[in-house]
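Each in C-alpha cells, the structures are laid out below.
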Structure 1
Amino acid sequence: MSVPTRDHRATLGDLLRRVRQGGRLAMLALYDATFAHLAEEAGVDAVLVGDSLAQTVQGRESTLGVELDAILYHLACVARGCRRPFLLADLPFGSFESSPAAAFAAASRLLAAGAQMVKIEGGAPWVVETVRFLVERHVPVCGHLGLTPQAILELGGYRVQGRAPEEARRLVAAARDLVAAGIRMLVLECVPDDLAAHLTRSLEGVAVIGIGAGPATHGQVLVAYDALGLTPPPRPRFVRDFLEGVGDARLALGRFVRAVAEGSFPTVGESYGPSGLDDLGA
C-alpha cells in the first residue's frame with residue numbers, strides 16, 4: 001500500500017521512485033466517483049479511466065464504440081472522487097489514429113480534464129511516431145502492448161499474445177521502440193509470464209504494469225468490477241474475486257492492493273506461459 005501520506009495527488013515521479021526502490025504498484029480501472037473514493041481508501045496507487053467502460057458501463061461487445069467525450073465525462077467523475085491516486089486515461093479508438101496532431105488534440109483535452117498521463121494502444125511504427133510527437137509536447141504517455149482490445153477485429157478474438165517466436169519478437173521490438181519514443185509506463189496485457197518478466201527486467205526508466213502478464217511486472221491492473229467479482233461470466237484466467245469471503249468492497253480492494261504489494265497476485269495459475277522467448281535468444 002503506497003498512497004502518498006501528504007494530501008496531494010501522486011505524481012509520475014512518485015510511481016517511478018517506488019519502482020526503483022523495489023515497490024509494486026496497484027492500479028484499478030474504474031469510471032465513477034464512488035469507486036474512485038473506495039480505491040483511494042484502499043490505498044490504490046493509480047487509477048485508469050479506461051475505454052473498457054464501453055463494455056462494463058455501456059454494455060458494448062468491445063471497446064471500439066466508446067467516444068472521447070465519454071472518457072472525458074467519466075474522467076471528470078473520477079477526478080472529483082479521489083485526491084491522491086495517479087490518474088491515467090485512455091485515448092479511445094478513433095481519437096488518435098488519423099494524425100499525431102489529432103492525438104495531441106485529444107490528449108490535451110484529457111490532461112485539461114485531470115489526467116496526468118494518457119494511454120495509447122499498439123506498437124506499430126506510426127504509433128511510435130505518435131508517441132514521440134506527444135512526448136515532445138510534454139504529454140506523459142503510457143504504452144499498451146500484447147492483447148490490445150482496440151485491435152480486436154484484426155486479432156480475431158481475445159487471446160494471449162507473444163507465444164509464437166515471431167509474435168514475441170515483434171512485441172519485444174515494439175516495447176523497445178516505445179521506450180525510445182519516450183513512454184514512462186507500459187501495460188502488458190495477456191502476455192506469457194516469462195516474456196513479461198524479460199521486458200520488465202530489460203526496459204529502463206519505465207514502470208511495467210501487467211494484466212494477465214504474470215507476477216514479475218512492476219505492478220498489476222484490474223478492472224474494479226472484475227476485482228470485486230461483479231463482471232458477468234466467463235471470468236478471464238487472470239482475474240481474482242477479492243470480494244469473495246469478505247463481503248465489503250472497501251476491504252476487498254484493500255486485499256487487492258496488499259496482494260499486489262506482497263507479490264501474491266497473480267499466481268502462476270492466474271498467468272499465461274510459455275512464450276517463444278527462448279527462440280529469440282533473449
Structure 2
Amino acid sequence: MGKWFHIPPGDPYFCVVGSPIAHSKSPEIHQAFGRQCGISLRYERVEIPANSFASALAEFVAAGGRGMSITVPLKGEAYRAASDHRPRAALTGAANMLTVAEDRRTVADNVDGTGLVRDLLSNHKINLSARRLLLLGAGGAASGVIPSLLEQNPSELIIANRTMVKAHELIERFREGGDLRAIDYAKLPHDTYDLIINATSLSLTGGLPPLDPAVIARSTRCYDMMYSTDGRTRFLDWCTEHGAAGCSDGLGMLVEQAAAAFSIWHGVEPETAPVMAALRVR
C-alpha cells in the first residue's frame with residue numbers, strides 16, 4: 001500500500017484530489033455516469049496537500065491509476081507536474097484533470113470552461129453572444145473559464161478583482177481572445193451587465209465580493225461557480241435581494257465538466273440531467 005493510494009486489481013481506478021476534499025461530489029457523479037453507461041470503475045476522494053502533489057502523482061501512475069480530477073488548490077501543481085498538456089490547459093496554465101496514457105505519461109487538460117458554458121447554454125438557456133459579462137475574481141477559477149467565455153463572442157468581458165496585478169496578468173494572457181478589461185471593484189462604472197459570474201471562493205465562507213448593487217439590472221442573470229445542494233449561496237441570495245432576474249449556482253458546471261472528463265476517459269458522453277436532479281434531492 002502506498003502513502004496516498006491503495007489501488008486493488010480489477011476495475012480501472014480514478015480519483016479526485018484537493019485539500020480539503022471531503023465535500024467533493026465528484027465520486028457520486030462519476031459513479032452515476034458509470035452505472036448509466038454500463039462502465040465499471042472505482043472513483044475516490046484523496047486529500048493531498050500542494051507540497052506533496054508531485055510525489056503523489058508519481059505514486060498514482062506507478063500503482064496503475066487511470067485518471068485524476070483536480071480541484072483547489074492543486075490545479076497549478078497538476079499542470080506543472082504533467083508530462084504533456086492539451087491546448088486548453090496550456091492556455092490557462094492550470095489543469096482540472098489528468099489522464100495517464102499507456103506509456104505512463106500524464107496528460108493535463110482543463111474542462112472547467114467547457115462545463116461552465118455547457119451549463120449556461122444548455123441548462124439555463126443563457127445566451128452569451130453579444131452580451132456584457134462581468135467576471136468576479138482573477139484566480140485559477142477565473143483563468144480556467146475565460147477562454148471558453150470569450151469563444152462565445154460576448155460584446156465585452158470585464159474582470160473585477162481586489163488586486164489589479166492578478167487581473168492584468170489575465171488580460172495579458174487572454175487579450176487576443178476578445179474584448180477583455182480589468183477593473184477594480186471600487187472603480188466599476190455604474191453600468192449594468194447581462195450576466196455576472198462569481199469566480200471567487202467567498203461563498204464557501206459566507207463572504208461577498210465588494211460589489212455595488214447598481215451593476216444589477218432587472219434583466220441581469222447571476223451565476224456562482226460555487227454550489228450547494230439547495231442551489232443557494234450567499235452571493236446568489238444577495239443578487240436576489242437586489243433584483244436579479246435569475247440566479248444559478250455551479251452544481252451544473254460541476255456535473256457538466258465531469259461529463260466532459262468522463263467522455264475523455266471512457267469514450268462515452270453521459271447524460272447530465274438525471275445526475276444533477278439526484279444531487280439536488282440529497
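We did not get these values from a lab; they are worked out from the coordinates using the rules stated. Please read all numbers here as calculations on a predicted model, not as lab measurements. Cβ atoms are built from the backbone, for glycine too; each structure is taken alone.
Side notes on the structure shown:
- Comparison of 1, 2 by distance in nm of label points 7 Å out along Cα→Cβ at positions 111 and 127 - largest value held by: 2
- Look at Kirkwood radius over Cα pairs in Å for each of 1, 2: the largest one is in 2.
- Identity of the structure behind 0.9 (criterion: distance in nm of label points 7 Å out along Cα→Cβ at positions 143 and 159, calculated), options 1, 2: 2
- Highest-scoring entry among 1, 2, by relative contact order in percent (Cα under 8 Å, 6 or more apart), is 1.
- Structure (1, 2) behind the derived value 0.9 of distance in nm of label points 7 Å out along Cα→Cβ at positions 87 and 151: 2
- Ranking 1, 2 by distance in nm of label points 7 Å out along Cα→Cβ at positions 15 and 191, the structure that comes out highest: 2
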